[in-house]
Every structure is written in C-alpha cells, then in structure tokens.
Structure P
Amino acid sequence: MTLLALGFASAALAAPTRIVSTSLCGDGYVLALAEPQNIAALSWQADTKLSSAPETLRKKKRGRADAERLVALGPDLVVLGPGDLLRSTTAVQKAGANVIALNWVEDFKGVFNNIEALGVALDRQTTAQKSIARIKARLAILENRHSQNQVRPRVLYLMPGGAGAGEGVFVDHAIRAAGGINHGATLGIKGWGKVPLEKLALDPPDLILTSFFNTGYPSVVDMRSRHPLLVKALKSIPTAHIPARHWVCAGPHLIDAAEAIANALGKAHEGGS
C-alpha cells in the first residue's frame with residue numbers, strides 16, 4: 001500500500017470529510033469503510049453495471065485520476081485505484097489533500113492489507129478491523145461448508161473471448177474459497193490466458209463461471225457466437241453467472257463472489273444427484 005503526503009499516518013490528522021475515489025476498485029473499498037456523507041465523489045463508472053454502489057450513492061459527483069477534475073472536487077483524501085497515475089494528484093496534494101494508492105492484490109490477505117491501510121487513512125481503524133473480521137467469518141463458514149466434501153468439483157471461469165482464470169489470480173482464490181478446484185489451473189493456465197479448447201473438450205469441468213467486464217454484456221452471450229467447442233461446453237455443463245461488481249478487482253466484495261460460486265456449486269450438485 002502506498003501512503004502519500006507528509007505526516008499521513010499521524011494520529012493528529014483529522015478524519016477526512018471529502019473523500020474522492022477515482023476507480024471502481026477504489027469505490028468498493030471506500031463504500032465498505034467510509035461514512036456516506038463523507039464521500040464527495042465516486043469513480044466515473046459508479047453508475048454502471050460494474051459498480052457496487054447502492055442507488056442512493058450512484059448520483060455522487062464523478063472522480064477520475066485527472067488533475068483538473070480532482071482540483072475541482074476539492075478533496076481532503078483521494079483514493080487512487082491500482083494503476084491510477086500518481087502525478088494526477090500533485091495539485092491537490094499541494095492544496096493539502098492526502099492520497100492513498102490501493103495495491104493490486106490477488107488474494108484475501110491482500111484485500112485485508114488494503115482495508116487496514118484505508119482504515120488508517122480514514123481514521124476508521126475499528127471499522128476496518130470489523131470489516132476484516134466479517135469477511136474472515138464468512139470465509140470460515142465456506143470452509144466449514146465444504147470441508148466434508150471428499151471430492152471437490154472442478155470450476156472453470158471463462159471470459160468473453162475464450163480466456164480463462166488460471167493459477168494465482170483472485171478468481172482462483174475465490175473458487176478455492178468456495179470449495180472448488182480451479183479447472184483453469186488444471187488445464188495449465190497461469191494467471192490469465194486462453195483456455196485450451198481441445199483439453200477442455202477432453203477434460204470438462206463440473207461448473208463453468210461467466211461474468212462481464214468493460215463491455216457491460218454477459219460473457220455467455222458473446223461466447224455462444226464463438227467457437228463450437230465453447231458452445232457445446234456451455235450447453236452441456238452447468239453454468240453460473242457471477243455479477244462483475246463482485247470482482248472488478250480483489251476487494252471487499254470478493255467474498256460475495258466466493259459465496260455465489262459456493263451456491264452455484266450446491267445447485268449443480270443437487271441437479272446432478
């Protein structure tokens with residue numbers, strides 16, 4: 001986690017009352033920890049299908065990692081998403097704003113680290129620890145739920161162009177938290193990569209997951225017009241759609257994705273029994 005601005009971690013600093021988030025990833029963390037009245041702006045995508053923002057907050061002003069936009073918003077805390085440009089905050093830092101840059105993370109431990117750091121930035125450390133405790137409790141429930149399963153089902157996550165989630169990415173961790181085996185990793189995918197269709201045909205998973213990203217369209221719609229092996233797989237294998245707002249990045253809502261996967265696994269098991 002990157003904390004910027006001199007004296008940022010000092011207990012003498014007042015809690016921010018004009019918080020600006022510049023990304024969907026940042027929105028998820030800010031919404032989990034900040035008081036709504038202290039949020040001056042959410043990201044420029046906060047009113048899309050990809051957003052986890054409640055309807056009551058979707059009409060907030062729009063934040064972006066753009067110097068002119070940030071100055072106009074007059075924040076006292078800017079929450080940059082992973083990959084947002086630090087130089088966009090130079091002017092607001094000179095005006096007295098603090099800046100926190102979220103790290104891109106791939107597992108729940110990384111999520112907890114981001115939550116803890118943002119809790120410090122917001123002067124809401126207790127809220128942050130409670131948020132972490134709730135997620136850990138939900139993870140424990142999932143673990144208990146599938147701990148008695150002798151065989152774990154194989155789960156494959158497919159993206160619109162036929163790419164999949166392999167070993168080490170946050171989708172992999174969500175699948176494993178739900179009690180499944182990431183079949184993308186079994187097929188040899190490292191990180192994000194193309195699903196080997198011949199291997200898929202010979203060694204199909206027990207469940208296929210789809211979602212949608214920047215296009216805003218369900219990936220299953222896109223894939224059914226593509227390769228015949230994908231069409232066959234989607235017709236013959238149980239498929240579950242996971243809302244993209246749960247995992248635009250590894251954030252506080254990654255646990256929602258894991259629970260949705262666990263529920264889908266339960267339904268698939270019932271349908272196959």
Structure Q
Amino acid sequence: MKMIFWLCAAIMIIVITFMGAYIVFGGLPFFGHTNIIDFLLGKKWNPTGEKFGIFPMLITSIYGTIGATIIGVIVGISTAIVLVEILPSKVTKVFSAAIDLLAGIPSVIYGFWGLTVIVPIIDKLWGGKGAGSSLLAAIFILSIMILPTIIRMTEVSLRAVPNEYKEGALGLGASKFQYIFKVQLGAAKSGIMAGIVLGIGRALGETMAVILVSGNAAIIPKSLVDPVRTLTANIAIEMGYASGVHQQALFATGMVLFILIMLINFLLTQFIRSAERRSGNASKI
C-alpha cells in the first residue's frame with residue numbers, strides 16, 4: 001500500500017509538472033514578440049493588429065476574485081456556524097445535502113442560470129441600459145460557486161474543535177456566541193483558511209459561467225456594471241481559432257494565470273503557517 005500511495009503521488013506530480021512545462025514552452029516564444037512589461041501593463045488586446053495587452057483582463061480577474069471571496073467568506077462562514085452550532089441536527093442534514101448538491105452542479109448551469117435570472121435583474125435595477133452582463137454578475141455567480149467549498153471546509157474545521165474548549169469557555173461565563181467568535185473560530189482558523197484558498201483558486205480559474213454573464217469586453221472596468229473579460233474567458237474564447245503569435249499570447253496568458261494562482265496559494269499558505277506558529281507560541285506561554 002505504501003508503494004501504491006507513492007505511485008499515486010508521483011503520478012500527480014508528473015501530471016502537474018507536465019502541464020506547467022507545456023504552458024511555459026507554449027508561451028515563452030511570445031516574449032520575443034512582446035516584452036513582458038507591455039504584455040502585463042498593455043491596455044489593448046487586438047490580435048489582428050498584433051497588440052496583446054492583458055492588463056484589463058488581469059484587473060478584472062483580480063476584482064472578480066476579491067469580490068467573490070469577500071461575499072463567499074462572509075456568507076460561507078456564517079452558514080457553517082449556523083449549521084454547526086445553531087440548527088438542530090435533523091435540519092442540518094437537510095441543508096448539508098443541499099450544499100453537497102450545490103457543489104456538484106456544472107459551471108455551465110450556474111452560467112445559464114445567471115444569464116437568465118441574475119443578468120436581467122441587474123439590468124432592471126440599473127435602468128434597463130444593458131448593464132446586466134457585467135462584473136457584478138460575474139462576482140455574484142462566482143461567490144455562489146465557491147460557497148460549497150468554504151462552507152464544507154469551515155463546517156468540518158468547526159466540528160473538529162475539541163468539546164473541552166466549549167466546556168471551558170462556557171464554564172468561565174462566556175456566552176454561546178462569545179465562544180463561537182472568540183474561541184471556536186480561532187481554533188479552526190487553519191481549516192477555514194484552507195477552504196478560502198480553495199475558494200479563491202476556484203473563483204480565479206472559473207471560465208464557462210463567467211463567459212456567459214460578464215459581457216466579454218476587454219476593457220478596464222470603471223464600475224460594477226461594466227462588461228468585462230477575465231483571463232480564463234479570454235483563453236477559452238479565442239484559443240479555438242488562434243494561431244501563430246496570437247496562440248502564443250494565449251499560452252502566455254495561461255502562464256500568468258498559473259503563476260498568479262501559485263503565488264496566491266503560497267502567500268495564503270505562509271499566512272496560515274505563521275498564524276499556527278503564533279497560536280502555538282501563545283499556548284506555550
């Protein structure tokens with residue numbers, strides 16, 4: 001069994017390495033045509049004119065991910081607290097099954113629902129001027145899509161907190177909500193942060209749902225109701241017919257996305273480890 005486990009781990013490492021190498025080798029030749037500064041900070045994406053600037057799409061991806069993460073974290077952690085500490089177990093089972101079902105819905109279904117329900121609502125709220133397909137719609141859809149991951153990881157982490165913590169806090173006179181917010185969430189923060197990391201990766205890498213609701217305009221958004229295009233959407237929309245330098249530019253876009261996700265995961269992982277070390281030192285004191 002040990003050899004089987006090592007083999008499975010090795011296969012995954014090889015696959016990830018191959019994917020990374022394939023993207024890098026496909027994108028590196030592009031920088032002989034356009035330097036990396038112009039590529040990252042350029043504001044015009046015009047393949048026919050051989051102008052490849054991904055700054056609008058990079059900013060959109062960051063804005064969309066941050067907005068979805070803020071909503072997802074607030075709603076997801078609150079929902080997990082309600083499931084673990086407030087609702088009866090029978091009701092919790094029903095909601096947990098619904099959350100698991102939400103996690104299994106294909107992204108294209110989210111996008112179709114957003115296109116037929118969320119986009120018209122936003123358009124109506126903003127005066128019916130074609131504002132529905134926008135950054136706001138993308139943020140809303142992405143926040144819903146990352147909710148199951150954040151809720152489930154937070155729920156598992158909260159349930160893993162030893163019951164002695166609760167008994168001790170209540171024995172010292174803390175209220176139920178004081179225990180939740182001052183003891184339980186602190187003890188479970190590593191698992192919660194892991195769920196947030198997974199949610200960020202999902203939001204940043206989502207494609208199909210975003211294509212359907214965002215409007216797909218490669219411009220820098222000046223408001224929440226501007227049409228936008230993300231890095232992933234740009235690759236998915238144009239890769240089917242791209243060739244030559246255009247195709248290399250899309251591979252280079254994939255490189256940027258790959259590095260961005262790795263950087264976010266690394267920074268958040270370091271933050272989690274730092275928080276764990278501080279908690280360990282505080283417990284020793």
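All of the numbers you see were taken from the coordinates with simple rules; none came from a lab. This one's a predicted model, so the numbers in the text were calculated from it and none came from an experiment. Cβ atoms are built from the backbone, for glycine too; each structure is taken alone.
Of the structures labelled P, Q, one was used to calculate P(r) over Cα pairs in 10 Å bins from 0, in percent, giving 6, 23, 28, 24, 14, 5, 1, 0. Name it.
Working through the options, I get structure Q.
Taking relative contact order in percent (Cα under 8 Å, 6 or more apart) as the criterion, which structure among P, Q has the greatest value?
Comparing P, Q, the top value of relative contact order in percent (Cα under 8 Å, 6 or more apart) belongs to Q.
Here mean count of other Cβ atoms within 10 Å over residues 144-151 has been calculated and equals 24.4, so which of P, Q was it run on?
Answer by label: Q.
Work out which structure the value 1.00 belongs to, where FRET efficiency 1/(1 + (r/R0)^6) of positions 24 and 104 (r between Cβ atoms, R0 = 35 Å, to 0.05) was derived from one of P, Q.
Answer by label: P.
helix-only ellipticity at 222 nm (-39500 (n - 2.57) for each DSSP H run of 4 or more, over all residues; to 500) computed as -12000: which structure among P, Q?
P
Thinking only about FRET efficiency 1/(1 + (r/R0)^6) of positions 128 and 232 (r between Cβ atoms, R0 = 41 Å, to 0.05), which of P, Q has the largest value?
Going through P, Q one by one, FRET efficiency 1/(1 + (r/R0)^6) of positions 128 and 232 (r between Cβ atoms, R0 = 41 Å, to 0.05) peaks for structure Q.
Given a value of 1.7 for distance in nm of label points 7 Å out along Cα→Cβ at positions 64 and 80, calculated from one of P, Q, which structure does it belong to?
P
Assign the value 2.1, calculated as distance in nm of label points 7 Å out along Cα→Cβ at positions 32 and 56, to the correct structure from P, Q.
P
Name the one structure among P, Q that percent of Cα pairs over 16 Å apart, for residues 160-239 alone of 50 was derived from.
Label of the source structure: P.
Determine which structure produced the value 1.79 for Cα Rg over 2.2 N^0.38 Å, for residues 120-167 alone, calculated from the coordinates; the candidates are P, Q.
Only one of P, Q returns 1.79 for Cα Rg over 2.2 N^0.38 Å, for residues 120-167 alone, namely P.
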